[in-house]
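FYI, it's all coordinate maths here, none of it is from the lab. Note that the coordinates shown come from a computational prediction; the quantities given were computed from them, not determined experimentally. Cβ atoms are built from the backbone, for glycine too; each structure is taken alone.
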Structure 1
Amino acid sequence: MFMKYKFYGTAAAEGIPAIFCECETCKRAWEKGGKNIMTRSQSVIDDTLGIDFPADTYLHILNYGLPVTDISTFIITHKHSDHFYVNDFFMHSPGYAYVPEDKEIDIYTTKLGYDYAAEALVGAFGVSVRCHLIEDFVPFVTKEGYKVTPLKADHCVDAVIFLIEKDGKCVLHSNDTGYYPKETWDWLEKNRTYINFAEFDCTMCGFNTENDRHHNHSNFSTVENIKRRLEKMGCINEQTICVLNHFSHNYGMIYDDLKKYGDAKGYLTAYDGLEVNF
């Protein structure tokens, strides 16, 4: 049994090229096109489990065929709009979408996201959209059978990263975080879960210094530090697929540049539409 992981959006909040931007990085992305064009972050596992729901979700449906009608569970890392554009869930309610009466969408999110959804989805909340409150380090099981453990991220208040397990496979979804907080390292040390597929935040891609541990987001060195520590714990090894993801135009690199670094260091470099089976 293999697991399928597909990237639909691989950029930070502004996208690449960034909206309104005239910087050289964005100009290069426009000129090069192809994989250098990156939309806001979103991934799907096995065409059934959605990870984050950005403002670009509808674009992902149109451009990449995101199978939104097959997805009835979304897990949300945090309430920032490039990860949780909650207003579009209102379009699942009666009068906006014609779906089977028993078809509901489940959203799993932290407290700030839960409160945000409850306020925004008046009329749909609890009818066609059900929101579930999650807590750091407390695993839950989706109706599709995925065991999901939220781990505390180093980002905004109550942001999380996810360990996702099913049928003997494990994914680390690790966007929007700097070097992991102590509580997360303690949990990983205690549990030592083997990870088959690890996706790392690389928002600060071109801003690189040796042995640094950045806050809020990561760069190449931060990712290397995280990876080495996970290796020492036995959580990942040479068989683990490691992927760089979630890029920003602010640090001067487009996909063509990022891929050169990733190839040299043994990482896959994510792009919109990348599909990995493992």
Structure 2
Amino acid sequence: MKAAAFDFVQPSSLDEACEHLSRAADDPQIIAGGQSLMPMLAMRLVRPGLVIDINKIETLSGVVEQDGGVTIGACTRQTDAETSPVVSGRLPLLRKALRFVGHDQTRNRGTIGGSLAHADPSAEICLTAVTLGAKITLTSAQGQRDLAASDFILGPMTTAREENEILTAVSFPIWAADGRVGTGFQEVSSRQSDFAIVAAAAQVAIDDDGICRRAAVAVANATPAPIRLTAVEDGLVGQEPTAAVVDPLLPSLESVLEPEADLHASGTARIHIAKTLVKRAILEATEDAAADD
């Protein structure tokens, strides 16, 4: 199929893009990488009156370390984030997650902001943003606001972005002075680079005695939106994260997960997979932290 007819603009500044967006009617759409929007246009799942291409806005691309965190522009290509020395050094969990996102070809065009704005429940970038407590920056003609990733992603393909807002950046906090930091990312998919049936992410800080001093653990595609597993996190802190410590924490997932059944897995299977992946991610993160000696 072909997309329904629409108008197209390519502003060179954020102010110009916001102005187009504020004046537009008929469900305007913003395009950056287009890896999700283009198929939806082709299948006429969306029929915008206007498509706003934000790729020419230079301020929306790049990776910068500042104010104790790493800020990534919305139009930053996923491959550029994956190969960024700043991401590798400061956000190793994001670097691990990006390796699971599609194929090299899709990451060459796909953007960090585009994945967050699309909010696929299986998206690895969304999962990482929730795990690390990232902050989403939204900009409109009226100004700018920031939202925690967990407040921004509301459900499958549903976010807190208003119609007149553009997702312009995401900022990840850097874990500093928390001990040796390790990361783990695990997912199961039907084929390599396919959408995750379930995915799990973990980041831990381990002291010199092997005790966990801080933990962040989350799951994707076993709930309508990625979710932090606070009971698991609390159970890890103050303990040495061994399998014997992790195993008793896993039943708590049953009370917080809301898995949907589909062609790939039943709800029961997703809970089982989630438990397995959470354990693997935590143990991987622990081993990773130990290797940092």
Structure 3
Amino acid sequence: MTEKNKSVIQRRLIPSYIFLTIFSLFSVFPLYWMVTAATNSTVEIARGKIWFGTQAGVNFKNLLSTAAAQGAGASLGRFMSNSFIYAAAQTILCVFICSLAGYGFELYHDKGKDRLFAILLMAMMIPGVATMIPLFGMMSRLHFLNKVWGFVLPAISTPFMIMMFRQNSRNFPVDIMEAARIDGLSELKIFFYMYMPVMKSTYAAAAVITFMNAWNAYLWPRVVLTENRAQTMPILIGNMSNGYSVDYGMLMMGVLFCSVPTMIIFFILQKQFAEGITGSVK
């Protein structure tokens, strides 16, 4: 390709670059506004100030004192650690159980399993609110209120995650399984030592989705976590926004703290996330 042709192609791409740049700025602006609002006072935010201010330290101190008051003595770190423990436990259990189910549904076909999978997909049409009352009664009878199990158990197996693993399992090389069986490898060892390493991109994508959903969950934790010391960051932020007067600077500082862990996990696993969503197999 000559230099002239390269320059012509580059000039034709300029409008596309401009279009993508503008919409990228629109996408990034809410994140930018969240960070800047955390450094401004409520009055400055109400006036529409969109650049960095000098109230970050004040907002942080107010956040610490409000967290201690809302949590009946619990600190901001307690709310953060609660969120992390609940989200990590749900992610580990959900990814393992759903991958095992998706593996079985796809690689061990029969008519009964296909019918069961169809029923499982129908469960996706049932709204979560419809099952909340019976789930609360179940957790109460099991004495799981204000405990990790009360938060985790209703979401350790979801139809969407099972479907995701089943769809991506179609790219799994079945010849490897047959060769492993000939070599005398058990079915569980095939799953742990062959399936899981090959499907690591799908595991990464499922882990990101599950962790973000668990970390940002509000309604079910609000129902099952009745004690202040057992509550999570979204509940703390929700409590801050209630009342006649809201300190928006402190509120946005709390939102910033709540957003950082999910952003870190997504940026670390973004390549594997993209591969897993597209069904790639390594």
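Quick one: distance in nm of label points 7 Å out along Cα→Cβ at positions 11 and 107 came out at 3.1 when computed from one of 1, 2, 3, so which one is it? Could the numbers behind the result be given before it?
Details: 1: 2.4; 2: 3.1; 3: 5.6.
The correct label is 2.
Ranked by distance in nm of label points 7 Å out along Cα→Cβ at positions 147 and 227, which of 1, 2, 3 sits at the highest value? Show your work: numbers first, answer last.
Numbers: 1: 2.7; 2: 1.9; 3: 1.1.
The structure with the largest value is 1.
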Ranking 1, 2, 3 by relative contact order in percent (Cα under 8 Å, 6 or more apart), the structure that comes out highest: 3
Value -8500, calculated as helix-only ellipticity at 222 nm (-39500 (n - 2.57) for each DSSP H run of 4 or more, over all residues; to 500), assigned to which of 1, 2, 3: 2
Read-out mean count of other Cβ atoms within 10 Å over residues 51-58, computed value 14.1, structure in 1, 2, 3: 3
Which of 1, 2, 3 leads on FRET efficiency 1/(1 + (r/R0)^6) of positions 75 and 131 (r between Cβ atoms, R0 = 25 Å, to 0.05), largest value: 1
Value 34, 22, 15, calculated as semi-axes √(5λ) of the Cα gyration tensor in Å, assigned to which of 1, 2, 3: 2
